[in-house]
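What follows is a set of structures for review.
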Structure I
Amino acid sequence: MGKNLAQKILQAHLVSGELKTGSEIGISIDQTLTQDATGTMVYLQFESIGIPRVKTKLSVSYVDHNTLQTSLENSDDHLYLQTVAARYGIYYSRPGNGICHQVHLERFAIPGQTLLGSDSHTPTCGGLGMIAIGAGGLDVAVAMSGSPFFLATPRIVLVKLLGHLRPWVSAKDVILHLLSASGGLTVKGGVGKIFEYGGPGIRRLSIPERSTITNMGAELGATTSIFPSDEVSRQFLKTQHREKDWIEQCPDKDAQYEEELEVNLDSLEPLIALPHSPDNVRTVKEVAGTRLSQICIGSCTNSSYSDLMVVAKILKGKTIPPEVSVTISPGSRQVLENIAREGALEDLIGAGARVLEPACGPCIGMGQAPPSGGVSLRTFNRNFRGRSGTPDAQVYLASAETAAASALTGVITDPRELGKPIKVKPLHRAIIDDKLIVPPAVDPSKVEIIRGPNIKEIPKRGPIEDTLEGEVLIKLKDNVSTDDILPAGTKVLAFRSNIPAISRFTFEYVDPDFVNRAKEKKGGFILAGTNYGQGSSREHAALAPMHLGVKAVLAKSFARIHRVNLINAGLLPLVLEGEASYDQIDQGDCLRLKGLREALKEGKGLTVTNVTKRKEILVTPQLTPREAAIILAGGLLNHQVEAGKK
């Protein structure tokens, strides 16, 4: 029986376990990446482990989130990141060099290798044939110390692409189709799965197009997504002056898959995600005419050379209407330099677009917040409520082509109305200038790590108690995102290296009284529906509740990364048994769990007593023995340090 591509790479990196769906495996990690919104915590954790130098083949620290440096916290953290990178053997991508996923794809991604990143959109590099997985920061810190990364063996799903994209239909429409009701996956459809793309339709997709699809595979809840490494990959690496890094990586001809999906590219049309979820998808023509106050083009999803060249050609010689603000966020300094060489930058500026520095920017609410009640069309990957920085904004997601067509009219516009399709010549030889990527110090002993006053010690939980008791502090519905738990934006992310300070914003948009209630009740429990913790990988959404005294989270189901982040923080994730269990608990109810330590050691189920309602409710930890040991130790950092002493 032949192997698929994902199996081949996982098998080549297998350290422990068996590639059997659902069973836990440990894989070696070749490369890691961090970004500044998560990176400070990663490196504080790495320092706590006590390893003198990273043990990966390559680790890169990017500054791409808090580049505005609106206060001393941002600037101080960047100095910390630069000096800790120099000391421990990590490359440092300076502010202005670009978004981690775009830059890593351009300069560091290697087919057939494994990449672990403290950002949920790390699977972007799957477009170049890597197993690239987003994870919590502590998992990345542990991987940098040379330990394996553990995960449940995913189901491998073949997505067979047939035909070819019609004019004005793009790769963004492919992933929006999969998220849509007609595509059938939604934001929960990829949980526990790797999507491997194949079929004749992939041959016409460039690496930027492939990486757009793998990037937004994160919105499906997938572990990762991957394309083969083929001639298209070789040409991309040649453009990047890195042809020596290319190797062919393809599935066997008789490869087996656990599921198969077919997407007929010929049948797709321009699509758009409506507020407030990436899977709330309609055709563009259904919502055409919706008036816009803002259009944001770029982010790690659609900020490549080809994306921005198409936008520039559409806008060339035109004028953006005065009632709509249009911003352009190039994905990297390389993209910016190359579109400038081609004259596209002049065309964008001439049309009235505002060109921002190569950074995440508006995607995480770091500037360019829409007006009150404003409608913003973005080429980004997420449109959760409040993520833009304006709580009541209506954010839509669409392709660069749809965004550019809409920029000419001030309303949502089907790009097919533009008539003859735009053709962009492929970039044959990119301008390469890596001066903003700083290599680690040759002599690390001479590096002084600079720590500003905002950098605080990592809070730790002690070993879990045998009995947990407290109130339900909040009851939440389905699909709560990490943006709901702990918002992004300028006000919050400045405190990413200071858990006591950042915890003040926990559930700020959902329930402004949560923090005071948690303090008054000396902690308690969180109750949630399905897919709790979807979205960003930021482990702060687990660390902040832990700091506030949250003892455990009960939910119908958990998003992959957040579930692991809870375990790593020493917080017990408990799955409610039966649909009725959720309805038997309300906010304010007092809950009690007894005999925890023995149950965790023996892998038994648990009974939660609702003291207030006098009901018994069954819950399941669903922990592997390794995860149970982490919870018993009070979190992964405690567990790792203890293991190092043995």
Structure II
Amino acid sequence: MKNLSLPFFLLLFFLFRLSVNCYGQQKISNLLFNSTEEITGLNFNEATQPQAFYTGQMANSTIGEGIAHAENAQGEIIFWVNSNGIFDKEHRLMPGSEGIYAHPSSTEISLCPLPDHPSRYYVFYNNQLCSELYYSVVDMNQRNGLGDISQLNVPLSPGADFAEGLEIIRIPCSKNYWLLAKECGKGLRKFKIDENGIAKGEESGMYTNDLGGRGELDYHKGKIGYAVTFNNEAYFADFDPATGNFSNHQIVKFPSLNGAYGLEFSPDGNKAYVTDLSNRDIFGNPAGNNLFAYDFTTKKIKSWAIHNDNPACFSQMEGLDHIEMGKDGNLYISQINGCQIVVVESPGSDEAVIRKINVNTILSAGISDHIQTDFLDADLIREVRIFLMGEPYLCSGEEKTLYTNELPESSQLQWFKDGNPVPDENGIQLKVNKAGNYSLYISNDAGCTATSNEINLQDRSIPPLKYQDKYSGCMGETHILTVNVEDLDITWSDGTTGNSVSVQESGTYAFTAKNEYCSKSGLIELSLKEKSSLKIPNVITPNGDNHNEYFIITGATEKFSLSIYNRWGSIVYHDPDYQNNWNGKELSKGTYYYKINPYNQCSERVKGWLLIL
């Protein structure tokens, strides 16, 4: 993926959301191999080489062929199905699947999610050779997420018989699918699967010679291949998954002894591999080659003779069965009645290497089918969703993060705000600090595009608060501090609630205004002053003896003005900031009157008389 970064908290969030469903499956991480002893699996997640595991279940018959499984986005098996029924992730039978019509000797079982309900799955199967085609529906919401069956053995096309090969193909750039099935005596039929359900099949009319209906049907990179067991041949055609049209038909004969059965393409689509169902002679002895590779460019066939050489297993191998591609791009083949999984490394090369994985059980026919278009092709757009860390609103100065779910590596991303691209924002997450409608547009190299859901981020911040932030007053009095706002809840620092608080001390008082979403804090400063308690003399004697020379006023807390009047009311002295520096020396002795005006609002004006001697 391009330009991506994922902080640790988002990684933890994704790990927490392990149950999220995606359309399709990204790189199938497991393969299941059918067995009449114990169904065995390979897991591709943990190591460079796939690791074998065992289910504790078996194909309850003399043969086990068709098997399929579904995984979540983390590569964990969520359920699997064979002719015994449908099993949950704990390998226990889903109760509703008892009596499934799938036959143990039917080549393939296929499945896909319902396009409009990705937690539900269609499972398709028939009842061996040329027989009626059925489907069941698995609902993974039942049994506390373990899943169960909501529909069982529903006839898909009553009155028509189909061969055993089945294939599911995604329609590019969509969450819809084609189901391909070979109608016996007629051509390949395609059933469209979309949100309306399963449409009536359309017949192609191509390749009517199916001779009994056994063999694997496979699609990869625009090619269809159908192994026709009893004809020892394979039918190939180009298939356009966008239109559902077939073209360029050809039939290739293979030098198999007893039936071309398994079929798979190389990852580059240039070669097709086919197995022989039974390469034993009439006496039961191995005879001839049983794995073939057809080169579409040179038209040549290369072959190998593969036998069971697991020293811990003495079972006589009958032949080779299905072929499926693993997560590593190698091809995996099960030995029928053998104890080894055959691996074709570098299958697109002319120098393909054959190796084997020993297993602790006797294998049967059948490897779990998966939707190969979802597995390797790049022309897919899965459902893209964006999410928000936190609630869908912003407060003043706040930043929030939008992010998307995991996407294929080929995806190109572009974030949008209010229908316009956000410049240089094409990563898996987007940090935002403005309200708006946000969405994510994705595209890929194949030309598929999709737009995510939209998240509306609203601005719920509190507008600037209008209030008086400074108060003054006098000590000993009660003062009311007020924040005049509407539709907000006010809480003061002392726990008082309401628009006003009563206080009696100087200091800075904090408050918080809240609405349903955001909060804003403020400070109000209160300065209280003491009242002056003046001591004023009634007599001064400015006679030069340095005793009682000046009109000394004490007890003032702030500056004040002094005015002196004679007996006729005329002002004889005034000082706006008196500093105890007047002695009346310029006046004749006698009685005078004073007015003291304090600048401190907490003190009162004082009038009195003064005798100068």
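Read-outs throughout are calculated quantities, based only on the coordinates presented, and are distinct from any laboratory measurement. These figures come from a predicted structure and were not determined experimentally. Cβ atoms are built from the backbone, for glycine too; each structure is taken alone.
Can you tell which of I, II yields 25.9 when mean count of other Cβ atoms within 10 Å over residues 270-277 is derived from it? Intermediate values should be presented prior to the final figure.
On the way: I: 21.9; II: 25.9.
Computing mean count of other Cβ atoms within 10 Å over residues 270-277 on every structure in I, II gives 25.9 only for II.
Match the computed value 24.8 of Kirkwood radius over Cα pairs in Å to one of the structures I, II, and report its label.
The read-out was computed on structure I.
Taking 14 as the value of relative contact order in percent (Cα under 8 Å, 6 or more apart) derived from one of the structures shown (I, II), identify that structure.
Source structure for this number: I.
Can you say which of I, II returns 15.9 when mean count of other Cβ atoms within 10 Å over residues 54-61 is computed?
The value was obtained from structure II.
With distance in nm of label points 7 Å out along Cα→Cβ at positions 238 and 494 computed per structure, which member of I, II shows the largest figure?
Result for distance in nm of label points 7 Å out along Cα→Cβ at positions 238 and 494 over I, II: largest is II.
When FRET efficiency 1/(1 + (r/R0)^6) of positions 174 and 358 (r between Cβ atoms, R0 = 25 Å, to 0.05) is computed for each of I, II, which one produces 0.50?
I
Of the structures labelled I, II, one was used to calculate helix-only ellipticity at 222 nm (-39500 (n - 2.57) for each DSSP H run of 4 or more, over all residues; to 500), giving -500. Name it. It would help to have the intermediate numbers written out before the result.
Details: I: -8000; II: -500.
It was calculated from structure II.
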